[in-house]
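J.: Below you'll find the structures, each written out as structure tokens.
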Structure 1
């Protein structure tokens, strides 16, 4: 008779060959980091992801702006982990978890039993309750979204070239980015370089360099979590590129033809713009919300699950939460930021904790985040960085940004390709991936 807890891909707990089973959900920075850190552990690891590749999220904006191609910032998970014999990679989307039976349920009904579960399912874009805006203001959380944004940006110039009405041309050449965090700044800076350098000689009717790029932020300054001096330098660099930075401004409506904003003490203003890009907040993934319900876990407004100092969920020492889904805190009470470095360190920590507990330890030291600093790139030879408390800007910060991003791309071939592409971009401003894919120009809006 078949054991009811056994299904394809799941070994029954009574199996004499059983080794501890670690199931990792998500092949991002946290999940992949945990899998690689378990390479010498006496465990069987199953890495489940709805995509078959690891995506280098910090460079998504470069796909969206034509600097890089999708394959240059993504690496097949099977290839990355092919030499690790205790890991198998499976394609599937987790939709539920049974914490009592210790099993993960996939969208196709398959069940995978675990002894330890590491959840690294990441986050989704938050429109703060205005989900209808997504149609008009896409984000760049996925490769599909990045290529769609690239289509949207490049098509705007094509449509402006064909238009005859001055107001219509102005609308097509107005680009609005909502959210002035690192992604918003990177998008704004890249758009300014595209308009003023890359495309300046490509059209006969319009002047791309006259494009209007507006960066909108609700907070009093750009890069709100950064030190004030770096924030001011970043805004100054954007202004030099011709970006119109508008802080203390709230978006109240987005539609097919523009954005309505509200500034404190002022009436609503409507800005005609056919290209609006969203670089706002994040919210927990759908699976993360379901997991919180099943575990009766405490969450914040964004759906992040509060974890203990060892990154487990209260009452569930067999479940670790890492990355964007985890709501963790530093010893001084400050919330851990949702950045790649945190996810990488949390994934590595979870793997170490598993190895320690396999040796019989009842407890492990709490997770400690080693803060290496923050950085954001604005444009060619322009960036700001806070490295171990030292504030750097301009060319030195940009060089550090290049080096660190190349270092953390998991695939060596991709590192070489990205380095070469960046070299050409620096010398010529040429963005080789300026392809309008998807719908044809005659079908586009």
Structure 2
């Protein structure tokens, strides 16, 4: 690969099994627990809102879980996704580092999210479900599930965090095009939404609130199940097609990354990209730096303690052991809507504590400065969430320059920013504000976290 900038695999290289990192953990993941009894929950507790196949994947300790042929058939629409080398960015930074990115923006929905949306729609359809309800932050997940339910002939209702509903109107249009109905959360359709609006009629919403509404929607209808776009084990599992492909692509050029980077809101794109590489760290002692990036306005990993907490505001979910800012936390309306969740995937949280993942947080102005440099060198305009990974990548490349080291750096380029251009306008007009969440706000929200 002396002059090439893109590594493309063929359809025969699409993974046929997802990688389950639980099989390789040196210490088992703490189980979800019942908030009333404080005892581990069984599959029956999740059956009202998830199909049994996904519940089994959630708790599985098998290392490889076969991908159904019907799912692979749809993956072929865009998978395998390309691996690029960012030669122009390397030149602009004058770094000896080699910079690569796995480009997930080639999917119909424009991000990594369909990797799990297709799988979840398939398993629900197979068990006779007629309708799915879900939440979405920036709209990437809502778009992906709308696509998936359209392809499998299911109905779809999306509760979209109100601030993103207003900021990103064309995400709404995309979901409508694929046949979904979309509501700004909090709504007056659910008890959870009405309770929030009674306290704050102008509430900007949060992923925790939207999850509460979507779970209530599913739990109160016989024909409906709930679908989640991040956080849970089975979601991260489905995303490992990204990292598995990336490993094959690096093998094809005879290289292995020293530094892996991804943005992390709930953890799915980051985990799906990084976990297949971390398998080598866990089982072979392979040395690498793995960085998860978040905004300072919602510093779940960098400032949130690891505690048992609810996944939603209305406290309808089991308690999960994760880094959290508290389930009542409502983040500021920064443009990276997909990075505004109060919690973090238990598996990502676990691996942070075990020392395999290093979290870092950035303000949104330097993040946009970095992603515009990327756009002006590499051409692609990326999502504000992905921009956080670009900022960390540039920092890593400049560190390599300072140290005179030829590191191989790769980041998960998790989605395009074509529906996020309002945030670019705001940055270019110098209207973005950097916000660092005060410790007092975190402390206040953590008072509501259950004591276990």
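Just so it is clear, none of the values below were taken in a lab; they were calculated from the coordinates. These numbers were taken from a predicted model, which means no experiment stands behind them. Cβ atoms are built from the backbone, for glycine too; each structure is taken alone.
J.: Taking FRET efficiency 1/(1 + (r/R0)^6) of positions 356 and 396 (r between Cβ atoms, R0 = 30 Å, to 0.05) for each of 1, 2, which is largest?
T.: The structure with the largest value is 2.
J.: Assuming 27.6 is mean count of other Cβ atoms within 10 Å over residues 28-35 as calculated from a single structure, say which of 1, 2 it is.
T.: Traced to structure 1.
J.: For the read-out Cα extents along the principal axes in Å, for residues 76-179 alone, a value of 64, 36, 25 was computed from one structure; give its label from 1, 2.
T.: 1
J.: Something else now. Can you spot which of 1, 2 the value 0.50 was calculated from, given it is FRET efficiency 1/(1 + (r/R0)^6) of positions 284 and 316 (r between Cβ atoms, R0 = 41 Å, to 0.05)?
T.: The read-out comes from structure 2.
J.: Given a value of 21.7 for Kirkwood radius over Cα pairs in Å, calculated from one of 1, 2, which structure does it belong to?
T.: The structure behind it is 2.
J.: 1, 2: which one has distance in nm of label points 7 Å out along Cα→Cβ at positions 68 and 380, as calculated, at 2.9?
T.: Corresponding structure: 2.
J.: Follow-up question, since we're still on this one. Give the label, chosen from 1, 2, of the structure having the highest value of distance in nm of label points 7 Å out along Cα→Cβ at positions 372 and 428.
T.: Top value of distance in nm of label points 7 Å out along Cα→Cβ at positions 372 and 428, among 1, 2, belongs to structure 1.
J.: Could you figure out which one of 1, 2 the value -12500 for helix-only ellipticity at 222 nm (-39500 (n - 2.57) for each DSSP H run of 4 or more, over all residues; to 500) was computed from?
T.: This value belongs to structure 2.
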